[in-house]
Structure formats: C-alpha cells, structure tokens
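Structures are listed in the sections that come next.
Bear in mind these aren't lab numbers, they're just calculated from the coordinates by the rules spelled out. None of these values were measured; they are calculated from a predicted model. Cβ atoms are built from the backbone, for glycine too; each structure is taken alone.
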Structure 1
Amino acid sequence: MAQLRVAHLRFLVPFVAVAWRATQPIGDNSFLWHVRAGTLQIDRGQVLTADPFSFTEAGAAWRTQSWLAELGYGWLERTTGGIGWVPMMKFLAVSLAIGLIGLVIYRVSNRSHWVTLGALVLMLWQSSPFAVARPALLGFVLLACVVAIAHSKRRPLWALPLLFWLWASVHGMFVVGLGYLFLDAMRRKSRRQVAAVVAAGLATLLTAHGIGVWLILVQFLQNSAALDLISEWHPPDFSNPFVVPLLLVILAVIIAGTRGALQTSDLWIIIPFVSFGVMAGRNVWPAVMVLLPFAVRALPQRARAKSGPRQEALVLNWAFGLVLGAVAVLGLIQVAPLSEELFPSAGAMSSLDSGRQFNDTAAGGYLIYAAWPEREVFIDDRAELYGWEGLDRFHDIKSGVRVEETFAELGIRQALVPVEWPVIGYLQLLGWEIAYEDEFFTVLKE
C-alpha cells in the first residue's frame with residue numbers, strides 16, 4: 001500500500017485556503033430564505049408550490065427547485081439551533097468539488113503532482129466568488145462528480161439516474177450536467193452513454209415536483225427579461241481577477257489545439273462550454289470545471305518517472321493526518337457572521353413597525369429568515385417569481401420612480417433601504433422621516 005509522503009503535503013495548501021475562505025461573513029442574499037423554506041416544508045410535510053413569503057406575490061404559483069437542499073438546511077438549523085454549520089458545509093462542498101476535478105487532472109496529466117497542484121490552485125481561485133451557502137454550491141459538487149465519471153476509466157454510467165434525481169432535487173443546474181454528458185456521448189460516439197443520459201433525464205421526473213422540475217426551468221426562461229436586471233446573469237467582467245482562470249483555461253485549450261493535443265471530436269464539448277462560460281458570470285466556474293481536463297493537454301506530456309518504494313518517517317505520516325484533521329476542525333469551529341453590509345442590524349429591525357415595508361432583495365431574504373411569518377417582504381431575489389415586471393417596479397422605486405402610486409396601492413408606510421439609495425431623498429421630500437440610520441441601512445416612515 002502506498003504511504004503518505006512529505007511531497008503530499010503540498011496538496012493541503014489549497015484546502016487550507018478553502019477552510020479560511022469558508023469562514024468569511026455570509027453575504028448570499030438567497031441562502032437565508034432557503035433555510036426558512038426548509039423549516040416550512042418540514043412543518044407542512046410537503047414541498048412548496050405557492051409563494052408564502054411576500055405580500056406582493058402572496059399565493060402566486062411558485063415551486064421551490066431546491067426542496068431537498070432546503071430540507072437539509074432546515075433540519076440543520078433546528079438540530080443545531082442556528083446556522084453555525086455553514087462554514088463546515090462550505091468547506092466540505094468546495095473541497096469535494098475541487099478535489100474531484102483534481103483527481104481528473106491527476107489522471108489526465110499522467111499523474112503529475114505539479115500539474116495537479118496547479119489545477120487545484122486554479123480551481124480554488126475560480127471557486128472563491130462561488131463559495132456561497134446557497135444550493136447552487138451543491139450543484140457545483142454534483143457537476144464535479146459528473147465530470148469525474150465522464151473521465152474515469154470504467155465510467156460508472158449506472159450511477160447517473162440516482163445522481164441526477166438528487167441533482168434535480170437540489171438545483172436547476174442539472175440541465176447543464178445532462179447537456180455535458182450528451183455532448184460527451186457525441187464526442188465518444190457512445191450509444192450506451194446516450195441511453196444513460198436519457199435514463200438520467202427520466203429520473204428527474206421522479207422528484208417531488210415530477211414534471212414540474214422542468215416546468216420550473218421553462219418558467220425561469222420565460223422570465224429571461226428579468227435576468228437582465230440581475231448582475232450574475234450579465235456577461236462576465238473580464239477585468240475582474242476572478243474571471244482570469246477562465247481566460248487562462250480558454251487560452252490553454254487554444255494552445256492544446258494548435259499543438260495537435262486535441263481531437264476534432266473534443267470540439268463537441270469545447271465550443272459549447274467556452275460559449276457557455278462567456279455568456280454569464282454565474283457560468284464561469286462550471287465552464288472551468290468542464291474545460292480544465294482539455295486545457296492541461298497544452299502542457300508537455302512527460303513520462304512518469306518510476307521509483308521504488310520509499311520509506312518515510314512515521315512521524316511525517318502522522319503529521320500529514322494531523323494537519324488534515326486540523327484543517328477540517330478549523331472549518332467546523334469557525335463562526336461565520338452575517339454580512340453587516342447586506343443584512344439589517346438588530347437596531348434597524350427593531351425600528352420597524354408591524355405591517356408591510358419596502359425592502360431590497362438582500363434584506364428580503366433576511367426578513368424571511370429572521371421575521372417570517374410575522375413580517376412578509378416586498379421582494380427578495382427569486383427572479384422567477386417576481387418576473388421582469390416585479391423587478392422593474394423594484395428598480396424604479398429604488399431610483400425614486402413610481403413611488404407614491406405603488407406605496408399607496410400596496411399600503412406601504414415604511415421602508416428599509418441601503419443608505420445610498422436615491423429613494424431616501426425622494427421620500428424625505430414627500431415628508432417621510434428617518435426613524436433609524438446606521439452605516440449601511442436607513443429606516444424611513446411616513
């Protein structure tokens with residue numbers, strides 16, 4: 001049996017960084033409402049099919065795509081009495097995702113330690129803005145599983161139906177995985193893999209929503225105009241340092257092609273996923289996962305040096321295990337606070353009267369988590385629910401447009417908004433008074 005060696009310690013470096021990254025303040029504006037959706041579904045004993053959280057779309061048809069992840073979130077919150085488990089969840093999920101891709105690169109690069117380490121660092125770099133607690137993170141892990149299956153020697157395609165049943169219950173990104181496997185089947189000219197993809201697609205119909213799991217996606221695409229108002233659906237900003245890994249991977253794929261290290265059939269995957277990656281900021285990390293095994297072919301392939309068994313000191317093997325354990329414990333014990341910039345403070349919350357309020361999308365997610373059902377929200381980040389009309393109305397009010405008529409129609413007499421929003425000055429002109437203000441939020445009342 002191969003022993004752990006000092007050289008293996010280098011592979012711990014990216015995972016130590018993951019542990020530290022996992023302890024950063026929680027700033028995702030959808031994670032919190034997912035937790036509350038989980039506890040609500042536990043109490044009701046059924047998945048959500050109508051909106052229970054807002055007063056603007058109350059009772060409107062809405063299926064929660066991530067019902068299984070939400071049940072897990074709700075169970076963890078009730079079991080632990082809070083969300084202190086978030087750092088460990090993020091640590092394990094990101095570590096598993098980059099670790100699986102690292103194993104793929106290890107095999108593709110002829111077991112090169114340095115190439116594998118470079119791939120892990122690149123994946124760590126690319127994962128940083130995506131390492132949030134929302135169910136999408138679990139989708140990235142499952143995509144890494146699919147990439148690992150596609151590049152494994154035996155390709156256990158029998159596992160795909162179960163994997164995609166799980167994925168369709170966790171996040172809508174399962175369609176990306178199905179598309180990737182279908183393109184890979186075309187690349188390989190594998191009828192067996194096409195059949196496995198069909199079986200995996202059929203397995204998604206066995207989730208709690210049935211065919212509704214696909215209707216959710218149809219509804220989401222029908223609200224594509226609303227996505228234009230959400231930054232993560234905009235094309236990636238290539239001046240952002242966290243987009244550099246995608247550029248490096250695309251450049252490496254081009255170099256591999258010019259060197260003849262790629263086959264024409266590889267274009268079945270390369271062209272669609274390069275296009276996919278540059279379409280929207282949220283697509284960058286999935287595109288890197290899929291393209292990286294092709295990108296490493298740009299590097300010269302060297303024969304692996306054979307070496308006889310080496311005896312390492314027992315203390316070094318123990319040190320390796322202890323460091324790995326320390327990293328895991330670090331991710332477990334650190335407390336990740338809520339972002340003070342995105343979520344209102346206790347003072348802001350206590351200054352609100354009972355009744356409705358105008359709020360922004362991030363505060364909406366927090367209000368659902370911390371104050372529902374006593375307090376419903378004007379809006380949160382569920383673009384598929386509010387649609388273009390709802391998001392457009394929100395952005396108009398944020399800028400001081402259509403304020404009076406909307407507030408009068410909905411009976412809104414108070415507002416909880418970030419301090420820099422133009423609507424604050426407009427409301428003051430209408431005679432509203434500031435009831436509370438701190439560094440990040442202002443509460444105004446009529």
Structure 2
Amino acid sequence: MIRVRFAPSPTGNLHIGGGRTALFNWLYIRAKDGKFILRIEDTDKERSKKEFVDEILGSLTWLGFKWDEIYYQSKRFDIYREYAQKLLKEGKAYTEKLPDKPGEAIIFKVMPQKIKIKDLIRGDIEFDAENIKDQVLMKSDGTPTYNFACVVDDALMNITHVIRGDDHISNTPKQILLYEALGLPLPAFAHLPLIMGMEGGRLSKRTGATAISDYRKMGYLPEALVNYLLLLSWAPGEDREVIDINEAIKLFDITDVNKTAATFDLKKLDWMNNQYLKSADSEKLTDDIIPMLIEAKCIDKDNFDRGYVLSLVKLFQPRLAHVNDFVDWADFFFLKEVKMDPVAQAKCLSKDFSKEFALFVQRLDALQDFTVENIEKCFRDMMAELGLEAKVLIHPIRVALTGKTIGPGLFEVIYHLGKERSKERLQKWIR
C-alpha cells in the first residue's frame with residue numbers, strides 16, 4: 001500500500017507552499033487508495049507552539065485533507081536515541097563533546113561515494129558525498145536533528161513516497177546515506193517545484209505567502225483555494241481550470257507534475273474564488289455571512305430577517321470575489337445612514353438633480369406593483385419623457401441610494417431597499 005506523509009513544523013502557521021505539498025500528498029494517495037500520514041515535527045522545543053499545531057490541524061481540516069494517522073516527533077525521542085546508539089555500536093557514528101554544551105553529540109561518519117536518486121518529477125539526480133560533511137544525529141541536548149528523525153520516522157511509518165518541496169533536495173542525499181547505514185528500504189522521492197511571486201523570486205508575504213487561515217479569514221472558499229493550489233504545477237488537461245476534486249483524484253499522478261516553478265497569481269485566485277461563489281449553495285453562504293454582518297453591526301444577532309439576508313446574498317453572489325466582500329458591498333441595505341464614498345459623491349452628485357430625483361420619487365410612490373420590472377419601466381418611461389439618456393441618472397441615483405458607484409443592477413437595488421427607504425434616501429438630495 002502506498003503511504004505518504006505531510007510533515008509540518010509547528011514553528012509557524014501553514015502557508016501556501018505547505019498547503020500545496022499537503023494537497024499533492026493527499027491527492028496522490030486518494031488516487032492510489034493509500035494512506036495519508038500527518039507527522040508534526042515538533043522537535044524544536046523553544047520554537048514549537050501549540051497555537052501553531054492548532055492552526056495547522058485546523059487549516060488542513062478546513063481544506064478537506066483528512067489524515068489517516070497522526071504522530072508527534074516530540075513523543076518519539078527514545079526511538080531516535082535507540083537508532084543513533086545502533087549506528088554508534090556499528091562504528092558508523094561517533095560522539096563528540098562540544099564546548100560549553102552539556103552531554104555529547106552523536107555524529108554520523110559520511111564516507112565518500114556517489115549518490116543517485118530517481119526523482120519522480122525531476123528524473124535522475126546525482127550527488128557527491130565528498131561535498132557532505134559528517135552529520136549530527138543527536139544533539140548534545142538529546143534532541144534529534146531533522147534529517148535523522150525524518151529517516152527513522154519515514155522508515156518506521158512505512159512511508160513509500162516522500163513528496164515535498166524542492167527546497168529539500170539538498171537533504172535527500174544526506175537522508176539516503178542514513179537509510180543505507182541503517183539498512184532501511186528507500187522510499188521513492190518526488191520534489192515539487194517552488195512557488196514564485198508574480199514579480200519573480202520566492203513567494204513572500206507581499207506576493208501571497210500568507211497563512212492558509214488568513215485566506216480563510218479573507219473570505220476564500222476552501223474548494224476554490226484547493227482548486228487553485230492544484231493548478232500550481234499540475235493541469236487536468238483540455239485547458240480546464242475549474243475542476244471538481246473528485247474528478248482530479250481520478251486524473252492525478254505525481255509523475256505528471258511540472259518540474260518548472262509555479263507562479264502564484266492572487267488575481268487568478270480571486271477569479272477562481274468567484275467561480276466557486278457563483279455556484280455555492282446560497283443557504284450555506286448565508287450561514288457564513290450572518291456572523292460577519294453581526295460583527296459589523298449591520299444586523300442584531302437576536303433580531304434579523306434571515307430571508308431578507310438570503311435574498312441579498314443571492315443578489316450579490318455572482319459578483320463576489322470573497323465572502324467578506326458582501327459586508328462591504330451590501331452594508332447600505334442594513335444601515336440607517338448611508339456611508340457615502342466622497343469620491344463617488346464628487347463624481348456623481350456634484351450637480352443638482354433635485355428636479356429629476358423629485359419626479360422619480362413621485363413615480364416610485366405611484367407604483368402599485370413594486371417589482372424589479374415595473375421599477376425599471378417606471379424609470380425608463382420617465383427618462384424618455386425628459387429626453388435624457390438612462391446613464392445620466394442611473395449613476396447619481398445609485399450613489400444617492402448606496403453611497404457607492406458599483407453594485408448590483410440599480411432596479412434590483414431599489415426593489416430590495418424597498419419603496420419607502422428608496423424614496424427617503426433620494427429625498428435627502430432634493431434641495
């Protein structure tokens with residue numbers, strides 16, 4: 001059975017690069033009916049924090065990457081010491097007392113040799129052990145080094161495929177030497193290409209290297225983020241970009257991953273999120289948005305019309321790039337006083353439209369059947385009588401009603417605001 005592992009270090013949050021690594025591991029075993037092992041590499045006692053562990057586990061769960069087994073390296077120190085002692089007894093390692101350090105370090109002897117691996121993504125890679133210095137296995141404080149603990153764990157956990165970022169390529173020859181010294185079977189290796197920023201160079205916070213939990217807070221859907229991560233170095237074919245994860249599972253193979261660096265494009269992620277938001281279940285989306293509206297003091301948590309919120313969610317849904325956008329874009333439906341954008345006011349309401357607004361208020365007041373269609377007909381009939389193009393008044397009316405220059409169709413806005421509130425807001429601009 002194929003077994004892979006994702007091994008984050010809880011010295012920080014789970015970021016985009018780690019998220020993609022977890023995805024490709026999880027996707028590969030789902031395609032091959034294997035096991036996904038989660039290993040928390042928390043050997044750094046000072047820098048490892050429970051809050052980071054919680055964030056990592058929460059982010060993986062949110063993304064949908066369910067693990068089959070979980071291990072914590074901090075609970076396995078006795079195992080690492082046992083294997084280090086084995087190498088000592090066999091003369092493959094030696095001890096060394098470091099100045100001003102308690103205890104002794106156990107160090108592995110590196111013998112000159114050529115090391116070859118067949119990377120499932122990059123093909124054949126060769127290393128010369130002459131360029132590798134003797135490797136510390138156990139530090140003088142009794143904690144294991146990364147490469148040593150990694151080898152012992154991968155072997156004992158029966159990991160068949162090590163899928164990780166190519167920043168680990170330099171660790172691979174060191175680990176192979178340890179596998180061979182311990183007489184342990186080698187796993188297959190696959191090193192994923194780096195994710196670069198739009199301006200070139202490694203991904204930074206400015207170009208998208210943000211914690212997965214932050215993307216969640218910013219209003220991205222997990223399905224959209226997973227779909228986008230999937231496209232960073234892999235493609236489903238036929239120029240498709242939006243793909244259901246279950247279909248991707250059937251198509252995915254680690255050997256199909258592109259070995260060239262991927263580019264993280266936040267605008268493309270926004271587009272992807274919009275695609276998923278358009279087709280999202282409106283009821284569920286409303287459930288996600290209601291707490292945001294309560295926090296923004298747009299609605300009272302104990303007294304609001306859920307049906308009304310749902311109707312507005314459906315109205316804005318095709319336009320949303322992030323779930324959070326709804327609160328910013330739709331606040332005027334809930335607040336008594338419109339938050340006027342001064343730029344919008346200067347652009348659209350600097351001219352006196354008292355005559356036109358007053359006439360439109362009269363026409364709205366006279367409407368018996370207050371529907372979107374009748375509101376539009378009322379407006380267009382009035383504009384025809386005035387001999388004006390619709391655009392002359394559409395933008396000023398929108399800004400007067402919403403305080404914004406963009407949003408859903410004007411007549412839908414008027415319908416959802418209702419006759420009385422629409423009249424009241426327009427009357428404020430009649431001098």
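In this comparison of 1, 2, the computed figure 19.2 for mean count of other Cβ atoms within 10 Å over residues 181-188 is attributed to 1. Comparison across structures 1, 2 (criterion: relative contact order in percent (Cα under 8 Å, 6 or more apart)) gives the highest value for 1. Source structure of the calculated read-out (FRET efficiency 1/(1 + (r/R0)^6) of positions 29 and 173 (r between Cβ atoms, R0 = 30 Å, to 0.05), 0.95) within 1, 2: 1.
Structures 1, 2 were shown, and mean projected area of the Cα convex hull in nm² at 27.9 was computed from 2. Which one of 1, 2 has distance in nm of label points 7 Å out along Cα→Cβ at positions 93 and 389, as calculated from the coordinates, equal to 3.3? Structure 1 accounts for this read-out. Highest-scoring entry among 1, 2, by distance in nm of label points 7 Å out along Cα→Cβ at positions 21 and 101, is 2.
Looking across 1, 2, the calculation of distance in nm of label points 7 Å out along Cα→Cβ at positions 69 and 133 that yields 1.3 traces back to 1. Which structure, out of 1, 2, was helix-only ellipticity at 222 nm (-39500 (n - 2.57) for each DSSP H run of 4 or more, over all residues; to 500) calculated from, if the result is -18000? Corresponding structure: 1.
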